[in-house]
Every structure is written in structure tokens, then in C-alpha cells.
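Below are structures written as C-alpha cells.
Read-outs throughout are calculated quantities, based only on the coordinates presented, and are distinct from any laboratory measurement. Nothing here was measured: the structure is a model prediction, and the numbers come from that model. Cβ atoms are built from the backbone, for glycine too; each structure is taken alone.
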Structure 1
């Protein structure tokens, strides 16, 4: 077959495939998954999440159990979305003895009903650096809420959580505005962010009314001499809503987890399917062609493995040995090759009696050459359909093992996300954004391959019947 014949064959195949609408739907869904799997790391907000998925400190700036940002559209009270303020206006003042005072002003437009959960100021540099933080409100009030000396070192920044560190400063701000109201506030229970983004009123703690408008957050750092250096600070706004798919109880971004899970779903599904179907097709042809003892042995092995319950066996093996994802792929392959064995076996029994096989034997072709060159290509179309149809089950099996806490914890898979949701009470606490997206992703991935397999079945099997 030359290149032109191959292209003509592909063109004819596409004409038939394009008539099967479910196949086109499955192909479209699969192409979306492949695109996200290949280019996903450039789309996610946390590109190093694969290495740090289990590292709690990597996610500490995110809000805990925050719903997706788009839920604001359906909420009576709008929450602040998590964001980063990273482009401040810089004012530099030089003093005596090489002292430099740098003031970094961040503009923050607050148009929501709920105050941020936290403002996290990140500073980096080298040396002992005195610093202070001020917040100025739309009503003209405000002032200093935090001051300290930082001992900065290269490669190790400082993280200041105003929700934890600014209680005294915020209480002093309320004292300056209304001493009577300040006297009613318990210093140990004060919520600095709620106070700074709320109108000053006697019931501001029990019934806060948001003060909307333009806020200015000023971070001032004093550099004692030219021997010391500071980097431009940034501010993480920890809001009530976060990202496209929200966060879990460990503050991990779930959109990042779903995108990273696509890679492993494709790897596990496609690799396991290809290996198991190729093995099943090969063994089915060998058993049918050679017959006798070979047929008997392979059929008995098939019956033994076919009768074993797959999921309980995987659970027991995973619980005992705690396998890696690659070991799990091998274990699944040991079971799934039986799916194509019997069908191929029955087809090969008919094909080996065909005239062209007898002619090949008469010309001196060996058994393995006949199997590889003459019988296998005829059964190859069936292999493609069988591969596509087996992938949904493989993905579900991996997710089931991971859901029980027996998967490979070093990877990010949809099953691992669901397992964390199950053990940390996502359903009880109504954290639906933690459960629905990975479950929907598993369903869509399985549906895409099921549609493709059904379409290939309709197209390719009639051709097999004409041989």
C-alpha cells in the first residue's frame, strides 16, 4: 500500500465516520480533553501544582473551601474573589546616611458585600528592614494597622497575614474614629478585615455593612543602607470565592487538579487499553491458529482470570502492596486482555480456514509470519473499536481504587480528588464544587470513548463480516 492508497482509505473512513453523529460528539469531547491535557499547564494558575499537590504550605494563601468565583452571579451577597495585587505605585524618598524609604501603594477596588477573608502581604529582600502597612478607606479614614522589623534573607520571603497580625492596629483605628464603639469590641475576637471594610457603626460586628469604593494599601519599607535590598512586595487577596472551580479544605485549587487529572486519565486509559487489547488479540489468534494444547492452556487461563472479580482483587492488591500508578496499570492489563480474547478467538477460527491462509502455508510461510502478516491485519479494525470501548471501564476502575484511598498518592487524578472529598466531608458540608467537577470529568471522558467505540463498531464490523 502506497501513501496515496492510505490517504484514500482514510478519506473513505472519514466519510463513513462523519455520518455517525455520536462518533463526532465523542471525537469533539476527546479533542477538548487532549487540548487541555497538552496545554493545560499554561492555563492553570498554579503551574507547579503537580509537584506540590500534597504540600499544604504551597496552597496556604488560598481561602479554604471557597466556591467558584462565578457563583457570585447567583448569590444575594457578593463575596470578594481571590486575586493578586502585584503592580503598586512606587515612591522613593532618600534620607541621611544612604537611608531610602520606599512606599508601595496598591489600589484595591472593593465593590462587594463581604469583606476579604485576609490580605497577605509578601515581602522579599536582604537584611533587617523596618516596615509598616497602612490602609486608607473610601470615606477618607484609615491609617497604620501594622508595623514591625523584618529580617529578610535571599530566597526566603516574609509573609504577613493581616487577618492574624493586624488586630491591635485595626482596634487602634476604630479607637481613633469612635472610642465608644472600640470599647465594645473584644480584642481577642476582632476580625480585622471585616472592620477595615465595614462602615463604623455600633452593630458593625453583628451586622456589618460593607464600605464600598476605592481602597489604598500602602506598604512602606525603610532600607538602612545600600548594602541591603528589597524586592517589590505583592498582596494576595484571600476572598470568599476563588477561581473557576473553587478550593477544597486544604485550600487546593480544584480547577488545577481537574486539568492535571486529564493527563493521567488519558495515560491510564489509553496505555492500559492498548496493552490489554493487543495482548488479548494476539493470544486469541495464537489459541485459534495452533489449537490443541496451546488452545486448551490459553482458554483455561482466560476462564480463570475472567471469573475473578476485578475490583475486589485490585482493592486487595492495592491495600497490601500500595502500588504505584504503573503497577496499577499492569494489574488492570492482566484482567482486561480477556475482553477481546474470545471474540478474536472465534474470528480467527474462521479466518485460518480461508484460502489465502492455506496458500500462504503452501508457499512455505511460517506460522508466526501468517499470524502477523495475514491474520492480525484483518482483526486490527476490531482492535480499535475494542480499545475505545474498554477505556471508560479502565478509567472508572482507577478512580474506584483511588476513591477508596488505595491509589498512587504521588499523582493528581480525579479519583484522588474524589477520595479527598469523601474523607473530608464534602457532601455533608455541601461543598458540591469539590464533588461534581471530577465526577463529571470522569463521565465525559468515558462518554467520549464510548461514543467513539460505538461509531467504530458500526463502521468496521460490517467490513469484517464480508471477509
Structure 2
């Protein structure tokens, strides 16, 4: 086992926690392609309520993401994750038994109250070394992307056989599987990861809201997920209107999603190698906008919608993959957890507002107008992102330190920031820890450890 590879415990943690993430997100995503079709038998059905039901989980997720993370720091990660999955399963059962769209919405909101994302990510950090943590997070990130693709396949198949209630029953079963994984497969750990790496602080988030570059990214991910939920309020019904029966929707979704992923990968590689990340970012936002505008124009063509969805998801996948990394690079060295907490909350709020926007427009106007409104949202994002600054490549590490006074902490910070490759140094006396944002091509870890008195 080399220093550059995951050890057995880290591999076990990455796979097991990624599985929990995937099962949970699969349950949330499966409803998107089916509710507008199979939910028509529910009492009180209307486009606006479909929007509420699709987006309701986003509001409760956004509200409880940070408190649940802080609670996991106090009582333990596993307890919070298992409790959150039980709440998620309960919400799924309530929605499965519902005979009205309003009760389905209540169930969806309760699903969101099982907000365990921050606790899961903190647990992943607890179980990994500083230099291996990005790999563990990457495995989790890929699992979320794959769960979306499988949800587009499973949702229509399950709903065609057992209706919307069948989707929710399967979601409840997946949540219980997640509990078994957490209980028996996820390694146990005493919380050891730096707080700045993992958990969001309310006070830090207030400061980070005023950070112009982070604010652009937070607003960007909100608008990105707003467009996603907005178009899925009407897309399934529109495909049926265009002649593609509901049972065959997965024939369109799956090829589009997998082809979009493979087209996105070379774009990302070229953007990084050629140092054209900003151009690729802005180009993706523009492609996103044009794809939704074209969808409004070709709204009555299944082939036209398929092409537009392909372009949309090429852009969506690129932005979804690169934005968290940008947040990590931009955030202050000791506030990565807070920065990611604010980013995740914005993401879920986007899902909520997208459901409301899509439902309202669909009820008062047409599907074509919904797609046009989503394109307008993309244009607004393009204007906001135009002056975005891409920071130099960096990573964040932390070092344990023993500090007896505030003056000693200030002296150490000055010594660390003067080292080659150190872009930023923050010493937190209360945690006895130093946070360094570094350029690892120039950084010498042994030299930093020596300055910190560790060797």
C-alpha cells in the first residue's frame, strides 16, 4: 500500500457511504420523470401541486442541512444518519399511502427532513486521511450522478407497474437498505476530521455570503437545479403529448444521460489541461441556456427534445462536476465545510424554487413557456457568471498544532504563509490546528510540519 492510494478502511468507507448516498438520492430522483404522468389520479392534482411535490424536499433539506451536520458532531455520525434515513423512510411511506397530491407533498417534505448529506460527508472525512479525502469524495460524487441516471430508468418502469405509490414503497425499502449499510458495513470512527473541512458554521456562512466569487457559485448552483426541476414538471407529460408513451420514456432518458456523460469528460479534460476552465464554464452555461431555448422551439418533436436534453445534460454534468471543486478552491482555508454547507443549501433551494416556478407556469400558461422561462433563468446565470474569477489550482490540508497563546498562533501563521507553495494559512487556536491552502507543485509537507513543530 503506497501513500498515494486508499487503504482498506478508506475503500470500505468510500464504497459504503457512496452506496447510502446513492440509495437515498435514487429515491428522491425517481419521482421526477413520473409524477406529472402517474400522479394525475391523485385527488387535487394540478400542475402547481406537481411542482410543489417535486420540489418540496428541497426546502426542508436546505433548512436542516447545517443543523443535522452540527448534531452529528455532538451525538455521533451514525446516530444522525440512521435517524435521518428513518425519517426519510417514514416520509416515503406517508407518500406511498397518500391519495391526494397534498399528502404526497407532505411526504416529500418529510423525506427532505432526513437531511443527512452533511453528516455523511463529515463521516467520509472522519474516515479518510487528508491527502486521500478528495478521492473518497469523488467516489461519493460519482454515486450521486449514477443514481440520477438509474432513477430515470427505474422511475418509469416501477411507476408503469405499480404507480406512484410503488415508487415511494421502493424508496422506503432503499432507505432501510441504507440503514443496514450504515449499521454493519460503514467503519466506526471517533470524529477526527478538522471542523473546517467538514461541518458548516452559521457564523462562517454569514461571512461567506458576502464573498463575491462564492456568492456567484452559490447562486449558480441554485439556478442550475432550478432549471432541472422546472423542466421536469412538464417534460414527461410533453413527451406523451408528442407520441412517446410513458412506458418507453426510459428509452430516451438512458441513452441521453450516458451519452451526455461521455461527451462531458473530454470537455473537462481539455478545459483543465489547456487552462480554459472559465471559458468552458461560461460555454456550458451558454449551452444550457440555448438547449432550453431550443426545447421551447422544438417542443412538439420527440427527436428535437432528445437532442436538446442531450445538450442540456452535457452542460449540466460539466457544471455539476466542476462547481464543488471551485467552491473548495475559493473558500478560505479553514472554512471549507461552511462554504460547502452554503453551497449544498443553495442547491436544494434551487430544487424547491424550480418546482414552484415550473408548476405555476405550467398551470397558467404552457409547457413551451416553461422551457422558455428556464432558458431565461440560464441567461440570467450567464450574466451573473461573466465576471467570475477562476482561482489557481490548490488543495487544503490541515496540521495539528499545540498553541499556548494567541500571539504564538499569529507567529505560526506568519511563518507558514511564508513557506513556498502556501497560498493562505489560518491557525485556529481553539482547535489546535493550522489550515493551509497550497499549490502542491511547490509545497513541501515536511517543511511545514517542521515549522509547526511536528517533526
Structure 3
């Protein structure tokens, strides 16, 4: 997000928090979130795609609500305002193509009105069929879960994304030779997918609370957390949403503090560090090990201040709207081991994978007729979890290696802790402090080396940079 969009978001959140009455809170918040889906979407080279992707976000979210809601709870009387708001916004944005000036609510000129009406009619037809013939059973929910996963893979796998871009360009009579994976930059979908998968899985297990269409849409596309999280749980989010909005001086003070900290971290620190942080260009240009370490350390702090800055901004905006979003960072680089680092870095992502992958797989492996050795279970689950987190960032070899790096690191730390727990428990406080300092330094450098695979696009350039880093090139 640009500084302008962040400042506009602050103004909108402040107005909604201070001006709206409680009975208008849900409709106005839903409308603001729906508009933000379009406003935040960057311009794309495929004609009309930067309009259709936000529209698809609204459509998929609505259809997922239908699939996860029991038929008796799909009341038209309660949910028609949400349908009217979404339909009105999509159609109104489409009609802006006929204005003589731009409102800057869409990245580029919207498609033809007949195309938009045809798309809306298609969504309405699918929604009617789902409401008429489906209920949240195992087969339906599993199909929805797989669909979201497959869509995510297509967007994150460069070759598949480029092929889809080629097909879309062909339909638009544009040059297919210019197709790139970056043509499918679907803003916010990584976090939207996690929220959709969370609700689908919780419906399968019978834990999902019944929510209205408006509440579900606001949860999934909540504009403060749309682009960079954090990932809240729906029961906590809707609980805040249903409470009467009455901002206090403490709320305003906390929101202001988080917004100022976030803006400072992002634009005064991260955006300065990015000029010397590791990237594909300077990775090939650097010649000395000393400068290579400067690049990797700059990247480590740049990604932290950038990501935690966005999180502070999201939490501050949420506080203005009466939503207490969860914390995402807690001084992760000051933790003495890799396990504590991952308990304090992007905490909501770690908690999501722990709840929906690590714990279920661990229980499955431990409950077999022939229980597997505990160290083997720990190795498999930790490595698999971290590889999946790597693939969430992108389906490339480098992200797989980054996941393996952290998964194996977590396993080694787990075994080392088991081996030395009793011995270190008897160490004097002075030596314990020294060991903690040593652990912080060791852990930080281990993480920094892992960032090489995260920051660079391919294995060959990563290996080249590592050779320079250790004076081997």
C-alpha cells in the first residue's frame, strides 16, 4: 500500500469510528471494505483484470459463506442488504468508465457494462444453485477447500500463473508473448485464502459460529488487514463487530500510537533500508564479504520493519473501527532460539499452521496402530509445516529451501533442548544470561542466512551470494 492509500484509510476509519451510529456501522463498514478491495488492487497489464480480480474476491467470499452456512440460516430477509451493497458497488464502479474524469477507485478503466452485468448474473446464478441444492456437508466443504488451495497454487506457481495470463491475454486480443506471472497480482488473496480456509475447516469440525453475510464479508475483506494481515479468527472478530461501537480516549490514544509507530517503521526505516537491502541486482554486483553481510543484515531489518510497520497500521485502523486485531510481532530478533523466534514472528500465521496442519498431522502420526518414534514425528511435522509456509510465499525452489532451512533448524533446536535441558537448568544466572546473548546472536544469524533464499529468486544466484558472503567467490 502507498502512503496515500494508508492516509485515506486512516481518514475513512476515523470517520466510521467517530461519526457512524451503531445501526449504520455494519453497512458502512461493508461498503468501505468492498471499495477498498478495488482501490488497493494495483493496475495490471491484462485488460480489465484489475477490475475482475477484486470482483472475484467478493464473489468467492459470498459463495463460501453460502457453502459454510446451514440452509436455515441463509435468510434473505437478514442478508439482502449485503447483496444490495455489493451489487450496487460493483455496478457503480463499472459505470465510472463513462465519467469524464477518474475517481481513482479502480486501478484502470472498468470493463464494458454489459460484461459486468453478465458477470454479476453468472455469480447470482451460481449462488442460487448453491443455496437451492447444497448444504455444508463433507463433500461440498472438501471441494471448496480444494478449490481455494488450487486457486492459490495457480497464483503462486510462476509457470501456471504465466499460462493463465497467456490465456487471458488471448481472450482480450493482447500479445501472449508478453505474459508474465506478475500479471496475476491478486492483492490480498494470500490472506483472504487463509480466512476462507479457516472458516471452511471450522465448519467441517462444527466450530464455526453462525454469522450473517455482512459479518462474513467484513471479516474476510476487512480493509485494515487486507494486504498484510494479521489473520484473526472469525469468532473473535465477529465478537468485536457485534459490540456497540463506543470509542474511548484510550482507544483513540492506542490507535494513534500504533499508527504513528507503523508509519515510522514502514516509511522512515524500512523504505530507507530497502536502498541497501539484499536484492537480485546487488546480489550479483557485490564483491566483498563485508558488504555482503551489510546487504543481508539490512534485508533482515528491512523486512521486519516493513512487515511489523504494516501490522501496527492495521491494528491501529482496526482499533478505530472497534476491532482489536491480534498482535503479529513481539521482538522476534531478540529471542534466544529458533522456536521462540517463530512463536513471535508473524504469530497469526504460525498459529494458523499450528492449528490446521501441525497439530492434526502430529495427532494422526501419534495415534497409529504402530506409533512412530517421537523424534521422527517432530522432524516430519516441523519440516512439512515450514515448507508449506515457504510455499505460501511462492511455489519456487528457493521458498522450499527456505522452509527446509527453518524446519531442520527447528528440529535441531528441539533435539538440542531435550539433550541439554537438565544441564542448563543448573547453570548460574550469570552464565544463563551469557548463553541467552549467545543464543540471540546465533539465532539471528541463522535467520539472516535463511533470508538469502527468501530474498533472491533462484538457487544459482543464492549460491553465488552465499559464496561471496563467506569469501569463497
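Taking percent of Cα pairs over 38 Å apart as the criterion, the top structure among 1, 2, 3 is 1, with the largest value. When mean count of other Cβ atoms within 10 Å over residues 248-255 is computed for each of 1, 2, 3, which one produces 13.1? Going through each structure in turn, the value belongs to 3. From which structure (1, 2, 3) was helix-only ellipticity at 222 nm (-39500 (n - 2.57) for each DSSP H run of 4 or more, over all residues; to 500) calculated, if the value obtained is -16000? Structure of origin is 1.
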